[in-house]
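Got some structures for you, see below.
Please treat every number below as a calculation from the coordinates, not as lab data. Just so we're clear, the structure is a prediction, and the values are computed from it rather than from any experiment. Cβ atoms are built from the backbone, for glycine too; each structure is taken alone.
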Structure I
């Protein structure tokens, strides 16, 4: 169904209850590929697993802590995970490489590309990263792929380290690196804790957006990190990327329907785990280019009253 037609059918669902499609109850395994424990994917995914255990009695839900977006998609393709969080740009690259194997349940919220430096250090703007020691994110993460793209369109070479979020935070705190990239929803708990310990600055990335869009597609947008997000920062323009909840196209329709209904009807509970979950919106959730919506997710959206 075309997006315009769907928009006319969407509305908020009823109070959380039994989450099965008409006729067939959701069942099977639900291994959720997330990210590092200090980031949003893990908290969001853990909350989904808790709701699944409560409201999907025939589903065995578990959480996988990973390096995030790219390895999450790899796990899906390898049948090591059943549902995964991933960035839209990573989903697009995998759709080109593995067409018609993946589908989306929903667009969830936007990631914000952070480039974090010490506020009292010598790096005041993005070009100052040239030749510096920079963590570009863990191998297999969406952060690493996006960081390479941002550095590439700016023709900036750095002394690279591939550290996950928690290790990047420790390394910046201890002066072992000069900056680190991280892609995550606001606020990122590990960065918030770092900002309470040492003064930090986020680098403005607005100039990179047009080049990224021209080279890699319209998955990138300007977004502002408000000053209230982290202690001591100024409002900063960064790069926003949509996040999707993704499954294999071969997932059973009742399970896909059940998980989709679960995240919408349990949104208030999910938001207690991380406020990014509160941004889930039934009208924007159906926009998941270039991935199709899974038929089970489509069934949920179509059965909503206008």
Structure II
């Protein structure tokens, strides 16, 4: 049975009863092989939060690494023998469900999230972006800022970026070089300025956990306020769009509650991803243009 590309996150819950967890790593299956990376920084953080669990954390990480290594070895042997990979060492979706129940809830492997790999994208590039976005964006090599847009971005959003690419910044990474007060990096699908800002950030609710979603909204709000202060613009005349779709209230009440709360943010305008053309129309109507100097622009 052919398995479609997916990713799953590895979390450590220092106190399972509280429901809080630290994302320490990611597993990505590109349809042919697995990719695994664990953040040593996040593992150290989890260890500091639960010093008595350091041994459990170490063993859990080693167990996941061992399973992925066995799967990879089996697949490589099959390629060398010109046969289809098979056997008990191959990982199946059910195996990840088993690992999620490992060690009394301290180690958690999240649900399998489908990943779209677009034409021209390499599995390695997709994996790098998933790791940066979902696990640990620190100590990232500079060239990653020039990688093509996230595989999590929907087709309508990609169409928006292509439409406005000649006139405003697209796939732009905002850093402390543009806004010195920032303590993080934030990527925007597009942003332009002409008297007022028009910007958009895509947030696929189904692809992220609640902690990551909250971080995205906080950072977007912070960047928007910082830009308005620096360029002395009226927030009532600017539009900072958040492209995200309403989740199903019955199947995912927590994310639906989050979505409703974000819609109350006075600075962010929440619209569904299939209405992304509204952003392009406003850019064209207002005459928004690129406003950052070439040396600070991460992507045009």
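Comparison across structures I, II (criterion: FRET efficiency 1/(1 + (r/R0)^6) of positions 48 and 248 (r between Cβ atoms, R0 = 25 Å, to 0.05)) gives the highest value for I.
Comparing relative contact order in percent (Cα under 8 Å, 6 or more apart) across structures I, II, the highest value is found for I. Among the shown structures I, II, from which was the value 12.8 of mean count of other Cβ atoms within 10 Å over residues 88-95 calculated? Among I, II, the structure yielding 12.8 for mean count of other Cβ atoms within 10 Å over residues 88-95 is II. Computed over structures I, II, volume of the Cα convex hull per residue in Å³ reaches its largest value in II. Identify the structure, out of I, II, from whose coordinates semi-axes √(5λ) of the Cα gyration tensor in Å, for residues 56-215 alone was calculated to give 36, 20, 15. Computed on structure II.
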